[in-house]
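Please treat every number below as a calculation from the coordinates, not as lab data. What you see is a predicted model, and the numbers here were worked out from it, not measured in a lab. Cβ atoms are built from the backbone, for glycine too; each structure is taken alone.
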Structure I
Amino acid sequence: MLQEGQFRPVGGSRFHDVRVRLIASTNRDLAEELEKGTFRQDLYYRINVFRITAPPLRRRKEDSSDLAAHFLQKSAGKYGRPVPALSPSALETLLRFD
């Protein structure tokens, strides 16, 4: 009953008031899934209020080097290691993948 701003925990007997914003993500075409009957119509209309469509990485390869650098930096920070450089051949290999 999120549309009413309430929820009841599993096994609970009373409702709790809540202010919620739901963000959902999928790699499937939900309109197509709805037509096939594999996705609930009521849920589709509740979550399909504001849609952002991002093209897959294979269509924006120019982002690959920035993403690789981000994850290298994040992993290095997590393990307290220096940030490794991505060699030109490693980047070239990365860019060949769809």
Structure II
Amino acid sequence: MYSFHQCGGNVGDSCSIPLPPWLLEEISKNPDLVYTDKSGRRNSEYISLGCDSSPVFGGRTPIPVYTDYMQSFQDRFRDYLGDVIVARYLQQTC
């Protein structure tokens, strides 16, 4: 299971749901994709909203990449939607 927002590793987290490997790979190549505070500390739990219009994924912006990701999920699990799978969340919370 993967999430668009990493869960785990923080105080009170009782689960561990990482970002997708393809996203972690891009972040490792370009750490500026994640939020950085004025002291230089980075939060790599999700990508920065400042990247929404930046073609950082092979010339594509994050929004269509995430859209394709969710469409692929829907296509793959179509037979289970509404019965076995009754909800899908854009952000997993712990």
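Ranked on distance in nm of label points 7 Å out along Cα→Cβ at positions 6 and 38, which label among I, II comes first with the largest value?
On the way: I: 3.6; II: 2.5.
When distance in nm of label points 7 Å out along Cα→Cβ at positions 6 and 38 is calculated for I, II, structure I comes out on top.
Identify the structure, out of I, II, from whose coordinates mean projected area of the Cα convex hull in nm² was calculated to give 7.2. It traces back to II. Could you tell me which structure in I, II was used to calculate helix-only ellipticity at 222 nm (-39500 (n - 2.57) for each DSSP H run of 4 or more, over all residues; to 500) as -8000? Computing helix-only ellipticity at 222 nm (-39500 (n - 2.57) for each DSSP H run of 4 or more, over all residues; to 500) on every structure in I, II gives -8000 only for II. State the single structure among I, II that was used to calculate FRET efficiency 1/(1 + (r/R0)^6) of positions 54 and 78 (r between Cβ atoms, R0 = 35 Å, to 0.05), giving 0.65. Going label by label, the one that fits is II.
Say we calculate FRET efficiency 1/(1 + (r/R0)^6) of positions 14 and 62 (r between Cβ atoms, R0 = 30 Å, to 0.05) for every structure; which of I, II gives the highest result? Spell out each step's value before the answer.
Numbers: I: 0.05; II: 0.60.
Ranking I, II on FRET efficiency 1/(1 + (r/R0)^6) of positions 14 and 62 (r between Cβ atoms, R0 = 30 Å, to 0.05), first place is II.
Taking mean count of other Cβ atoms within 10 Å over residues 30-37 as the criterion, the top structure among I, II is II, with the largest value.
Structures I, II were shown, and relative contact order in percent (Cα under 8 Å, 6 or more apart) at 28 was computed from II.
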